[in-house]
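Every number here is computed from the coordinates shown, using simple stated rules; none is lab data. Note that the structure is a prediction, hence the values are computed from the model and not measured. Cβ atoms are built from the backbone, for glycine too; each structure is taken alone.
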Structure P
Amino acid sequence: MLAEYSRRMPFTAWQPPSLSGLRLRAVGRHIAALVAQHTREQNRLHAAEGSQATPRCVVQDLKRSLISLERRIVKMRREAMALVRSDAAMEQRFRLLTGIPGIATASAVQILGELVLLAPEMNVRQWVAHSGLDPVHQQSGSSVHKLSRISRAGNRHLRRALYMPALVAV
């Protein structure tokens, strides 16, 4: 079976991903984690300010934590942009992404960080499947016909990065 597969499928040598692409993905994922942490802290601050039992020192500490997180996010976004500018091909893809309605700098960094490592010969169906946005039909015999939904089998970071730009574009 392996011999038959090797006869039918053309050989393509694996190319390691670029170091700048790996770095951009790591920075982009770190930014996403910081933003999620910032949201959690904002929610905690809102709950603390709404409660009379919360001491003033806790509220002040939460505010300082939010300021620190905002500074870290800004710094990481600057680092991501420096990585994008250091690679000409990545910078061109970044400009193409930001030209799409609904995608601004922050979203483009996240999306580019996840897509830059994919093989250039992938087709549209493969990109959609990689992102986990391909439809799944649930059917069992003639009696069970559930509504179609997205598979969610692909890259969750890419799906998360595409969510807000999709809402803005709609």
Structure Q
Amino acid sequence: MNMVYAGFTERYHDRLSPAARELGAEFVKISDGYFRRQFPHRTVVHGDFRLDNLLFRDDGSVGVVDFQTVTHACGSLDLAYFIGAGLTTDLRRDLEHELVKRWLDGLRDYGVTLSFDDAWNEYRRYTFAGFVMAVIASMIVKQTDRGDEMFLAMANRHAQHAVDLDSLAAVRN
């Protein structure tokens, strides 16, 4: 993140929202702690869990593709990435508490118990997952107009998500 962020802001400065520019500058200062943090619980995470990496069949089944960033991390990372990337800002604001509760209910079905407060705090921390992906991926792949639009949408949307939830404070704790 520290190695590519300056180039990212130089390339996209005029198309980044003020919130994304301000949040990104602050996040980079504390990103070492974000990346080196010990997870309170770990599972397999996709790492790029968004709607365009899901395939829907007529029978209702869903397949997940694009496992280039799979790793062991906190499950809230995929949750925050998916919600932040897949919903408009207004819809996310309206639904995210309920979606986190439903995620927790799903975990309980598999014998995993986690309090809502703990899950919410992890969800807040990992709102940065999509922002990080937008920054790093945009700087390591060939630049295209279509790619630029996608990375800017991701960066701006995920930055607003982090601002809305005061995620910098969650990362600092």
Structure R
Amino acid sequence: MLIPGITSPAITWGFVAERLAEAFDMHVLDVRGRGLSETGDLDYTLDAMAADTVALAETMDQPIVMGHSMGARTAIRGVAKKPEVFKGAILVDPPVSGPNCRPYPSPWSWYGDSIKMAIKGCSAEDMKAYCPTWSEEQRALRSEWLHSCHWGAIRTAYDGFHTDDVHADLPKLTVPTR
């Protein structure tokens, strides 16, 4: 089970999922408020995303959860709440910000401005200002899908990078974790 980061609909992780699918059954989540998931008047907090992750894991045979960035924080919270439904966790670049920690390194404007641009319509070349090291294909996919990221969902997750204490969850991870 793969949980993407803050502004990454599942489709943007297809290139990773395809490789992993050569050896594993893969499920890439469209996290609340992103991609093809439901949006609107929903709870977009870390606890809600973690509860979704646990609920899906309960329908599976003890998946290994891999989360990137916000997805790693979601995995940490989900595994801490119900470790028995997971076989393991792979945490890729989880933001280590939170209460009494350093602030999240990217400013809100990076997210907010890029979403506004995507809603108006943009190209892969336009996206280069935000993702200069990404390939043309990755920027094209981002420019096509970033508009599907619900403003409130992204803002709630971003604010949570500063207020949610995932460090308190780490001692509760009893499954193999990398």
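Couple of notes before you dig in:
- Among P, Q, R, structure where mean count of other Cβ atoms within 10 Å over residues 121-128 as derived comes to 11.0: P
- Origin of the value 3.9, where distance in nm of label points 7 Å out along Cα→Cβ at positions 57 and 81 was derived from one of P, Q, R: P
- Of the structures P, Q, R, the one that -12000 was derived from, the read-out being helix-only ellipticity at 222 nm (-39500 (n - 2.57) for each DSSP H run of 4 or more, over all residues; to 500): R
- Which of P, Q, R leads on mean count of other Cβ atoms within 10 Å over residues 129-136, largest value: Q
- Structure responsible for 1.7, with distance in nm of label points 7 Å out along Cα→Cβ at positions 17 and 49 calculated and labels P, Q, R on offer: R
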